[in-house]
Structure 1
Amino acid sequence: MEIVSLLKLSVKAAIEAGEEILKIYGTDFYVETKSDNTPVTYADKVSGKCIAAVLAASNIPVISEEEEMPAYSIRKDWIRAWIVDPLDGTKEYVKRNGEFTVNIALVENGKPIIGVIYIPVQKDIYFAGQGLGSYKITQHDLICELTKKNIAENLFEFSKKLPLQKPPKSYTLVASRSHLSREVNERINYLKNMYGSVDIISVGSSIKQCWVAEGKAHEYPRFGTTMEWDTAAGQCILEQSGNKLVDYETKLPLRYNKENMKNSFFIAMQG
């Protein structure tokens with residue numbers, strides 16, 4: 001399947017998973033705690049199975065947060081792989097603040113070439129493909145109409161190309177709603193010394209990467225533990241909008257389908 005077909009398939013998977021997530025969102029769902037002390041809900045698992053079922057048509061293996069990880073001895077020979085977070089921002093989901101996403105990326109030789117981030121509550125979808133650019137479709141009613149028409153087949157009809165705006169005049173940093181760290185505060189102080197003042201906006205999940213890509217913020221620094229499925233889709237959206245997500249130390253783009261799927265500290269930033 002060529003890249004446009006794969007992009008349409010991943011958008012279809014994200015929207016269908018989002019619908020399943022919202023069916024559970026309004027119920028009195030149970031929250032479990034995983035071995036790494038992070039929360040997981042039934043919605044995470046239902047979304048994961050929905051995405052895997054849709055992506056099966058591509059015959060490309062799937063690496064998903066909520067599924068058993070294939071051994072690296074097998075994965076290392078994969079040229080392409082889907083990297084999926086069925087519900088990014090489970091803490092925000094549990095808080096019911098709407099700031100959670102479905103993340104789907106396709107990586108090729110360690111580089112993300114497709115990225116889809118869907119925000120089910122707002123009905124906003126960001127998507128990108130290598131050589132195609134990055135786009136956003138927004139507005140609840142518009143998404144509903146597109147869904148009736150088969151949104152995946154009408155992707156580019158109503159989308160707007162990213163970035164949507166020039167960055168704010170005042171240097172703006174987007175920070176995690178649930179993961180503000182000492183290192184981020186140090187970064188904020190460093191930027192204040194450089195720019196005089198720094199505006200800080202907060203939001204949950206991979207929406208932070210999207211806000212940099214569309215021009216709402218200059219950067220999003222993350223100096224805590226993240227995994228490949230937290231960033232792969234966002235990195236593609238950033239890169240195809242002319243921006244970047246880089247290892248804080250090396251300043252090189254993050255790589256994917258590594259033996260250890262933990263990310264280095266990183267910064268998503270303009271340019």
Structure 2
Amino acid sequence: MIVMAEKNDLDKIKDGVAKSNAMRFLSAFNNIDYAIKTRYNMNRSMGFSEAVRKAVAFNFTIRKYEDDLISYGRLRNAIVHDNSDVVIAEPHIDVVEKIEKIERLLTTPPRALETVARRDVLTVHCSKSMREVILLIASSNYSNIPVFNDDNEIIGIANGQKILDSFGKFLLSGGKEKAFLDSVKIEDMLSKLENSNYYAFANKDITVEQALSLFHQNSRLLALLVTENGGAKEKPLGIMTGSDVLKMNKILESY
């Protein structure tokens with residue numbers, strides 16, 4: 001009798017854990033479904049799989065876990081009966097923990113300014129000579145320094161590689177080293193760059209996922225400046241560069 005009682009108690013505990021897993025899964029699934037459709041203005045009656053496929057174009061996390069989310073949509077239908085919450089199957093704990101991780105990434109994502117961005121943003125005035133800018137880059141070990149004008153507006157990024165490219169073109173055109181270093185201003189160099197999409201602005205609430213998406217969408221993006229509202233005339237609160245992509249991935253993996 002004692003052995004039987006112990007077995008019954010263990011069965012109750014196992015059943016409780018299994019039901020808890022199902023409820024945890026359904027809660028995470030419903031929150032993900034709501035988050036996707038609300039964020040991207042989708043009809044609430046749209047199927048989960050269709051919503052996921054549409055959101056892939058806008059969200060790095062959804063794109064990364066697309067196959068898992070599609071599978072979870074099918075699993076949800078196997079767990080509950082019709083549209084009710086009557087549990088008829090139980091998910092494995094590994095599945096529950098993974099969908100809860102995706103839920104956290106989509107509903108309470110880590111903010112880039114708090115986890116990734118360098119907060120001590122070094123800037124330089126557009127009137128500085130190339131010599132002064134190069135020395136600043138060398139002494140600070142920062143290869144991307146925002147450049148501002150007299151109106152306190154960011155007009156570009158002093159990037160080490162772009163400076164080297166500009167220097168090479170200057171020499172090829174017959175210019176002298178000293179003239180480039182002392183006569184050319186950083187503003188002059190920036191004005192000759194063909195593309196201005198090598199840097200971008202974001203507001204202070206940008207998430208790690210959103211920042212990572214911007215770097216993936218634009219292979220030329222060297223620096224992402226964070227300001228209060230994402231404006232060029234606002235004081236930089238933080239800066240992220242291509243070298244931070246690996247850190248962003250690690251944060252999302254462990255979040």
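Computed from the coordinates by the stated procedures, all read-outs in this text should not be read as laboratory data. Source: prediction; values computed, not measured. Cβ atoms are built from the backbone, for glycine too; each structure is taken alone.
Structure notes:
- Here mean count of other Cβ atoms within 10 Å over residues 69-76 was derived from just one of the structures 1, 2, and that gives 11.6; the source is 1.
- Entry that produces -10500 once helix-only ellipticity at 222 nm (-39500 (n - 2.57) for each DSSP H run of 4 or more, over all residues; to 500) is calculated, selected from 1, 2: 1
- For 96, 43, 32 (Cα extents along the principal axes in Å, calculated) the corresponding structure among 1, 2: 2
- With distance in nm of label points 7 Å out along Cα→Cβ at positions 101 and 117 derived as 2.7, matching label from 1, 2: 2
- Computing distance in nm of label points 7 Å out along Cα→Cβ at positions 45 and 197 across structures 1, 2 gives 5.0 for structure 1.
- Source structure of the calculated read-out (Rg and Dmax of the Cα atoms in Å, for residues 93-204 alone, 19.8, 68) within 1, 2: 2.
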